[in-house]
Structure 1
Amino acid sequence: MISLNSKHIFSEGLWENVGLAIKVAIDLGVDTKTIKKTIPKILFEGRVQFIRGKLTKNLRKTRILVDGCHSDESCKNLARYLRKFKIPVYAIWGSLKNKNPDKLIKNFKGIFKKIVTVEIPNEPSSIDSSDLCKIAKKNNFQSIQSKNIKDALKKISTNEKKIIVIFGSLYLVGNALSMN
């Protein structure tokens, strides 16, 4: 029996990926002792990941979660996870034009207290923050636009205990991780 236990993996969807990887490893003859030792070390960088560092340094009572979710299934996975929290959840959202943001944002109905939209830096196929803000408002989200991640954090930083989710693109999350 292999115990699925890790302090780095929070979502059901990622555990499904781990389960599939274990099945493939066993089919390929990888020793179960090796698999058991490896599981606690698995980290999906930028996927349902809480971060600490430069971006969180001045934020009291606030946790930052990043997820590069950009498909319907990955957005559903993130939404399922976020519904577990009893504190307010805010979002910093950026998206590429080809990812159907109007459909993806619908997965988060009733979850985000406010969405701050940003354009993904140095990404020509990024949706402009004002257009993304219009999409959020059209879907009945309280939304404002921002110049970048740091500016967005300033706009939603208060002393209130909360979670801020940076999501919608692996490019955006990569940018946040490099800033952190």
Structure 2
Amino acid sequence: MNRLTLMRHAKSDWADRSLSDSARPLNNRGRAAAPLIGAFMHENDLTPDLVLCSSSQRTRETLDLLLPHFKPAPETSISERLYLASPAEILGQIQAADDARTHILMIGHNPGTHMLAQELIDPKRSDNAAVAQLAGKFPTAALAHFEFDLSAWRQVDRRRGALVYFKTPKMLGPPAQPA
């Protein structure tokens, strides 16, 4: 079984309007939210063995905040092709992955991440509550986790994934306060 987690980058900072879109960093809310998702992934045995990450500053910072929760550390691939990518481009990157990998985490942007997540859902095999939550919106730092009864990544396609989780930082509660 192959597992795929699609994640939107955490909340970015718009304070410095002189920065290009791809150079925008995370804001304080984003820096608090990403570790919540990382902890959820760790607690639910969702450590990937491959991360496909957009080349933008905000996606790379999101990845950096997730990595401490992943043991062992996954292989990572930073790709300019995932920056503001279409659902078809994201799917192509996933389908090209090495079949020795069993769990891919893709960190990207909307609307492509949300659109692909909706396209992958097999409604007969998916959690109804997660499907309903995903239908509304795909907020920053949210993740959609799928399982596929497939032997090769090239077989991943629309309506073939069982949506197991759709989680947002808000669903997981406020970040723990330091003692």
Structure 3
Amino acid sequence: MPQPGLTIWLTGLSGAGKSTIANGLSSELRERGHPVEVLDGDVVRTNLSRGLGFSKEDRDTNIRRIGFVAELLTRNGVVVIVAAISPYRDVRDEVRERVGRFIEVFVDCPIAVLTERDSKGLYRKALAGELDNFTGVSDPYEEPAHADVVVDTSSETAAQSVTRVLATVAESGLLPPAPDDDGEAPQASR
């Protein structure tokens, strides 16, 4: 039976750096020998949640679907990295409870910085009232009440954020050591 995996859930506003951090975490954890899957919110919405809109009910359904997949993979020994806005705290908490082996990462970045970074101009349009249902501007985003780690992408590099998340994962004890070259998990020294 495989060792249980772990879900690392990155939540934050659009453009905050969730996908970039997820990709960095994925590379680092794969190099360490862990099986990893990234569930990116945009990719999941296109493939698993096609047809859902942006009402609270549809957003909750999308996050529950991502959570269901994360739970299955985690139970089967995979490190799942979710990069999804997931704007509502109650649904994130529900998914955390269901998955169990879960680390919540708040990818924080001020709207002023996100607006500067936004090459499509979506934040400017939302701030001008020209775009409905834009999370963090015309639609709510509830910051985590008790994130396991907060990274601030306005003041740290993606590599620094990845390092901080990996340190939190190591401190949590939720991720067993990766197997070494002969397939055996390294023994922890006491």
Taking distance in nm of label points 7 Å out along Cα→Cβ at positions 37 and 165 for each of 1, 2, 3, the highest value is that of structure 1
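Where does the value 16.5 come from, among 1, 2, 3, when mean count of other Cβ atoms within 10 Å over residues 93-100 is the thing being computed? Before the final figure, lay out the partial values.
Numbers: 1: 19.8; 2: 13.9; 3: 16.5.
Traced to structure 3.
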As an exercise: distance in nm of label points 7 Å out along Cα→Cβ at positions 53 and 109, calculated from one structure in 1, 2, 3, equals 3.6. Which structure is it? 1
Where does the value -13000 come from, among 1, 2, 3, when helix-only ellipticity at 222 nm (-39500 (n - 2.57) for each DSSP H run of 4 or more, over all residues; to 500) is the thing being computed? 3
Given structures 1, 2, 3, which gives the highest value for Kirkwood radius over Cα pairs in Å, for residues 5-68 alone? 1
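Values in this text are rule-based calculations from the coordinates and carry no lab data. On a predicted model such as this, the values are computed, not experimentally measured, just so you know. Cβ atoms are built from the backbone, for glycine too; each structure is taken alone.
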